[in-house]
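**Q** See the structures that follow.
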Structure P
């Protein structure tokens, strides 16, 4: 590794967003909300082409910014029913700084049965600071709201 590469690596800081909650619902109930496109549209945003099948590619459309069209490109990396869902989350444009800067991250949902219901852990990993500062800041608060909405929608399914 050259001195220039070392310098760049030292300047870049990788950050993850981690949310850890316990919901009073069965893992199967939360899993349904995590893997149904109609329900995802209610707690996150409408996905296009989503299926909980490894290798499946899908997208979300959010607010465009600068040179970025607002499309988030995702690919399902791992599916363990009622336990774990992992997908790549990429977007942005290299010509942008701030909102819409390139983002190459991974979202992991882990469900663990506990006495009170299900422990849900969301890890959105791989934010490179400083270039992903605005996404990291916005999504740190955004994911908290999304997880609350996931809890509410999971609570509606009392069959």
Structure Q
């Protein structure tokens, strides 16, 4: 009889689980990054008074917002090129978003005193979307209750 222990191979760990976004778009696309856009923002675009061009600007700004503590600061020129509009269109629509209280633009200067890109604070937008959440929860509960009511028989069943 030998005193050698039997070697048991452990199963390899499956690695990380793919997110639903990666499963939809594929690894090649996913590795270039993605932007979290809340469904409430998309569904409440009209309620928030955001035009299609303004929504595109908001999504572009979200793409630049990597960290909650570091606000996005793209140039108007970069935004305009990404969207395919003029810098004047960006200015007009950013002003409208500011007037609506969704964005706050902070102008900044370089060390030499020249104007630098603006910093865009989206706190107003975040607050408005968060404020809409209870309405969306209530609507979701109503839909769930209506669905349950349709699926649940009412009253005694006839014996025919």
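**Q** Assign the value 2.9, calculated as distance in nm of label points 7 Å out along Cα→Cβ at positions 29 and 125, to the correct structure from P, Q. List each step's numbers first, then the result.
**A** Numbers: P: 2.9; Q: 2.2.
Computed on structure P.
**Q** Out of P, Q, which structure matches 25.4, 90 when Rg and Dmax of the Cα atoms in Å is calculated? Intermediate values should be presented prior to the final figure.
**A** Numbers: P: 16.7, 61; Q: 25.4, 90.
Answer for the origin of the read-out: Q.
**Q** Mean count of other Cβ atoms within 10 Å over residues 101-108 computed as 19.1: which structure among P, Q?
**A** Values: P: 19.1; Q: 14.5.
Considering all the candidates, the number was obtained from P.
**Q** Turning to a different aspect of this structure: When relative contact order in percent (Cα under 8 Å, 6 or more apart) is calculated for each of the structures P, Q, which structure yields the highest value?
**A** Values: P: 27; Q: 16.
Ranking P, Q on relative contact order in percent (Cα under 8 Å, 6 or more apart), first place is P.
**Q** Hey, another quick one. One of P, Q was used to calculate FRET efficiency 1/(1 + (r/R0)^6) of positions 69 and 117 (r between Cβ atoms, R0 = 30 Å, to 0.05), giving 0.15; which?
**A** On the way: P: 0.15; Q: 0.95.
Derived from P, not from the others.
**Q** P, Q: which one has helix-only ellipticity at 222 nm (-39500 (n - 2.57) for each DSSP H run of 4 or more, over all residues; to 500), as calculated, at -15000? Could the numbers behind the result be given before it?
**A** Details: P: -9500; Q: -15000.
Of the options listed, only Q reproduces it.
**Q** Going by distance in nm of label points 7 Å out along Cα→Cβ at positions 61 and 77, which of structures P, Q comes out largest? Could the numbers behind the result be given before it?
**A** Numbers: P: 2.7; Q: 2.1.
The maximum falls on structure P.
Coordinate-derived values only; no laboratory data. Only a predicted model underlies this, so the values are computations on that prediction, with no experimental measurement involved. Cβ atoms are built from the backbone, for glycine too; each structure is taken alone.
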